[in-house]
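The following blocks contain the structures, represented as structure tokens.
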Structure P
Amino acid sequence: MTSNMKTENLNSAAADEDTLISVSFGLASSPGTYALLVGAGVSKGAGLPSAWDVLVDLTGRVADLKGETPDDPVRWYEETFETVTTYESVLERLAPTTYERQALLRTYFEPNPEEDGSAEPTEAHRAIARLVSEGAVRVIVTLNFDRLIERALREAGIEPLVIASEADIAGMPPLHTAPCCVVHLHGDYLNPPSMLNTVEELSEYGDDRRQLLERILTDYGLIAAGWSAVYDRALREAIKQSYPGRYTLTWIEPGTPGEEATQLRLSKNGVLVQTDADRGFGRLADAVQSMRSRHARHPLTLATAVETAKRELAGGKVSISLHDTIAAEFRRLYELEDIRNPSGSSDSALSDIVARIDEAAEVVDGLIATLAYWGDEVTDRWWIDELPRFAQAGEGSGSTLLLERRLIAGSAMFYTAGVAAVAAQRYGLLRQLFTLTRESQFTGRREPLASCLAIDHFTVNIPEGGRRPYSVVAPILDEAFPVPAEKREQWWQLFEVLRNAALLMDDTLFQRDYLDYAHTRKALGNAEQSRTGAIRLGNSVNKAAAEQRISEAQKSLKEQLREITRLVFPTPVHLRAAMSGERNSYLIPVAEQLAAELAVDGQRHPLIRTGFADEAERLECAVLAVSIKFGELGRETARGRIHSGAGFGVIASKVWLDSVF
């Protein structure tokens, strides 16, 4: 595929997404005002034959009974029996009684237990059921003979009013009083005389059927899917004459529509969404559910994107549509003027630029969070290589902040992905994030994104205060992972500790100093073993000597760890420091807990088994250094917040480090 074709596809996907969001807003804000028109394409994924396929097969069976094998069974039937081919006439020859006719048709439209559950409702059918459950849709007009829509509705606990024949129409209550009505406009297989399929049958409806259709078209908006409009002349004419256009006609079609469908849509100023029924109805249902749950007054694209991504990833296979969605969203974001052309000057205030970029990046951030948590190595490639693009500063003169405004989006993406990876314990992905680099515009050297995307400069002049990136990313994580805030805080702090530990381990000076530290650790272990042996043998002299070596090793370890701590560069963090056992000494509880787990589990720890680090002791050392360094910052912060209590100065035992930098 050429780059131009890819660009067109991404632009088309973005436009389709905008259309679906607009339609979903109408469904949510005006429940029950739209009806669905469902054609054969909606049931195609269930493995069912089309209505024409059934008629061809039935006439072929009649030919078999006559010992004939015609190329066109339908034409052969009409010429042989000098009659119009109808389901009723063909079925009478194959199955004389009503029971036999229904039993025969069931073989086409109901699942066969020996065929691995064929003819199950598709994603589209279940999405329609979700729309009905939300009250967004109450009327469904289906052109299919199957009852998969009814099955999906009943699975969702909804009992629909089913209209499939002239008699049903005559006895139906007023349409607006039915919570859910499924109209089989062409009949259904349980009532063979009601089934319409031939060109002649579809050229004109009976009076009752026509009047019901006109009532629906007059009173409701229309969302059509899976309908080619080629053979249904009566339906085309009814839409032309009776659809008033108060509501936008929306047509969901994955391919290029035919001439009949295109002319009909354009005559009613309708919109085309080029996607399949599964994806189209799924998007609508996701959007309506997310808006309803939040009492939204406008489309919440972040919530919709997250819900849809979760649903598509749950399918257990790579979703091409999800790939296209995130690619289109990245392109949309990169083409934002503030991102595409970051110069060092602007007519806008910095706070306005920050707000625009944050809003534009919200959907991408939500998709990254979802993919980082539920995705795999395949889906990781859809987004991870995009991060360095959003870590590059612009070129030219002017304000450094304005030149680096791409980093506003890049920082949020990086933290979103990292915290989500921690939440899913995808530590291999986390380490991959920490290996990403950009070229420094000042030195030309590669520098880690884990450092440069931790900048906090853009907090300046932001309304409501708050530190970045935590203030921006936390609400997105809450949307993607509805867990208690304490759980999210735990994930975030662990990410901060591991980010700083990874930066430290990649420092060449750490690699040098750690060799001494590891040697001393080994000497300490040997001394402790010697003391244990001396105690077992009752040798007090050897015990005393071992204890002396232990004391010296512990002192050396403390000094060596202090030297390593000096290598930790304190980038902005959202971490909590707490007072330790030593007076006025502060450490990072999350880091201390992780170090203890590494000491116990060793090489069996998940961080080691998944490739985040190659050696448990090495990672433990880095984590302890991070704890000490940021603990020192916590102590300074706490001492600066001394408050009076009972006449004495009181130092807080716990303090967040957000305001240190």
Structure Q
Amino acid sequence: MSNQASQQTLSLSEALQRAHAHWNAGQADQAEQYCQRVLAAWPGQADALHLLGLMAHSYGNLDLAIAHLRQACMAPRAPAVYSSNLAEMLRQKGLLAEAEEAGRRSVAMDPSHAPAWNNLGIVLQEAGKFEESRVCLERAVALKADWSEAWNNLANTSRRLGRLDLAESHYRQALALNPEAAEVHSNLAFLLSTQGRADEAEALARRAIDLNPQLADAYLNLADVEMSRRRYPSVLRVLDMLRAFAPQHPGGLIAYAKALAHVGRSEEALVFARQAVALTPQNADAHHTLAIVLQTHGHTDEALAAYGQAAQLPGTVAEEAMHGRALLLLEAGRKDEAMAAFDQALQTFPDSALLLAGRANARTFRAGDADFAVLEAFVAEEGRRAQPERISVHFALGKAYLDVNDPVRAFHHLERGNRMKRSGFAYDAAAMGEWMARVAAAFPADLLARLKGAGAQSDMPVFVIGMPRSGTTLIEQILSSHSQVTGAGELSALRHVVEARGAFPEFVGKLDAEAVADLGRDYLRRTAPLANGRRYLVDKMPSNFVYAGLIALALPGARIVHARRDAADTCLSCYTKLFSGDQLFAYDQTELGQFYGDYARLMAHWRAILPADRFIEVDYEAVVDDLEGEARRLVDFLGLPWDDACLRFYENRRVVRTASVNQVRQPIYRSSKGRWREHADHIGELLAALGIAP
């Protein structure tokens, strides 16, 4: 080599040393100048490109950082760490396939480099390749046992594999090595939340925020904890705190969309969900959230496409997305496609509680069914399984054993599932009864007389009210089969209209004519577009029975249909269902019976004061015995001409979002009448609360 070449090499070496020195001293401009001098003399010099990539990354320019690292890794003798760092940056960008390639190249070049195994493990984790991720991360902690970050990542993968016992152990090992690790506190909070340990989870999430007030995941995990407790205002406050410093954080946008959808602010939820997809089009969770929100809007085809996109993208929501798509197909009456979708999803996720329970609830079991053993094995692994998963499988087994007429095993699982579900929230049955009594007292007959006709003038709304599982879905399906009626399902619009006015029923005494008219107009603004140009819109939210008096004031033209069913049959059906909504009264037999009694007393009050031309009661048993007679009575109540399609309600292809989705796709059957007598030995507490002798 010539002296000139040696001097040039020495010069480049010195320039790189000075670049690193300036960067380490926080002097970014000088560091960049030296890197550019190196590249001017030696285009493509890997070390300078690598340092420029790290600098770009630290300043938030991820695209530029990746461009520099890609070029650096093309050098023949580029060290393994360059490919490892590239893998991490590509992961952050969501380019998981290329990230995996870079990560595998790095560990092949230097199998003793723990950070390379760690980075590859995270990439594989986000790609949903959890078993491969576990192998990589176990290699990382074997090479560097005192590395808290690697233990935390291994815990994350263990959680995704369903090894919750190992996950908690690994998180605690990470905290033992670094008690100030905010991310580990946050992740352990999420794990404990899934196990129903909300108090511990909240403390850990808040500790994570104290340690790092800008750790986005800590806010998201705290919001999850509050969501599990049904503290929805707190959920939104936590997410507002996150948005204050990270308004474009994809996870924050996704969480906000979910929270808004849950509290009925679906239009706002759709805006946030679309924004999340626009910002991160390769983000599976964003597409999954968009699918959920679209589903609530009734955009079935677009929702199915979004579920499909979420299932195909790399990430951790494929299982949920496949379940959501199968369930939506079922709700749309496309049962064969739905069952095929469940089977296809279980080929990918054979150990999924979500899918196993979903498929179990969608079909009828027969003796010797292979799924019994699969489901039983699942709930036997208590230490490994998250509590919500075990709850759903216990309910699925209860339903399955009822299918094969084995009530002993059925109620063993139903009782366990109900107890576990009930342990996860606070509910005061006595306070509920007192509240319903106050509702009745707030609506004396003279109030309705004084404000008669003052509300918004529209006869479009038809409210179907009653207890859950009392036949509300059947009535809606009969009515919505008429050519002039749209069934909108269980709308939360009225509840949100009421809650916006303050504490109910306390504000009722202050209502005047303008206030009740404004309340009615608010409801109509939220729901009129859903009628799709038809004369009537059916709002089948059973719990609207508490607002029946308010409906009569605010919407004097509205019709109210009260669905009734035998008390014991109604409550038994509630007890055997895991509801998706907040039916907090349903998971304890005594509380369930007490709630029914409170409901019956409130309905007796409405029966006495509501105008007869706007209020009708339909007994489920009467519909079963005389479908045509009761269907004609309902159609007459709406003042419509008869439509034979009302007798073929089971052919109606509209989307049905309810626990009764399977029943309304079948003709009337009588087996559910008096069903409670077969199971009286298992529902003694319920019967006692209802005042029924076994």
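Of structures P, Q, which gives 0.90 when FRET efficiency 1/(1 + (r/R0)^6) of positions 37 and 77 (r between Cβ atoms, R0 = 30 Å, to 0.05) is computed from the coordinates? Before the final figure, lay out the partial values.
Working: P: 0.50; Q: 0.90.
Here the read-out was taken from Q.
Quick one: helix-only ellipticity at 222 nm (-39500 (n - 2.57) for each DSSP H run of 4 or more, over all residues; to 500) came out at -18000 when computed from one of P, Q, so which one is it? Could the numbers behind the result be given before it?
Numbers: P: -18000; Q: -20000.
Value -18000 for helix-only ellipticity at 222 nm (-39500 (n - 2.57) for each DSSP H run of 4 or more, over all residues; to 500) corresponds to P out of P, Q.
Comparing structures P, Q by volume of the Cα convex hull per residue in Å³, for residues 61-148 alone, which one has the largest value? All intermediate terms of the calculation are to be shown ahead of the outcome.
On the way: P: 160; Q: 84.
That would be structure P.
Looking just at distance in nm of label points 7 Å out along Cα→Cβ at positions 85 and 637, which of the labels P, Q belongs to the structure with the highest value? Please list the in-between numbers first.
Values: P: 7.8; Q: 7.2.
Structure P comes out on top.
Match the computed value 107, 60, 45 of Cα extents along the principal axes in Å to one of the structures P, Q, and report its label. Display every interim value, and only then the final one.
Details: P: 115, 71, 58; Q: 107, 60, 45.
So the calculation was done on Q.
Readers should treat all values here as calculations from the given coordinates under stated rules, not as data from a laboratory. Keep in mind that this is a model prediction, so the values were computed, not measured. Cβ atoms are built from the backbone, for glycine too; each structure is taken alone.
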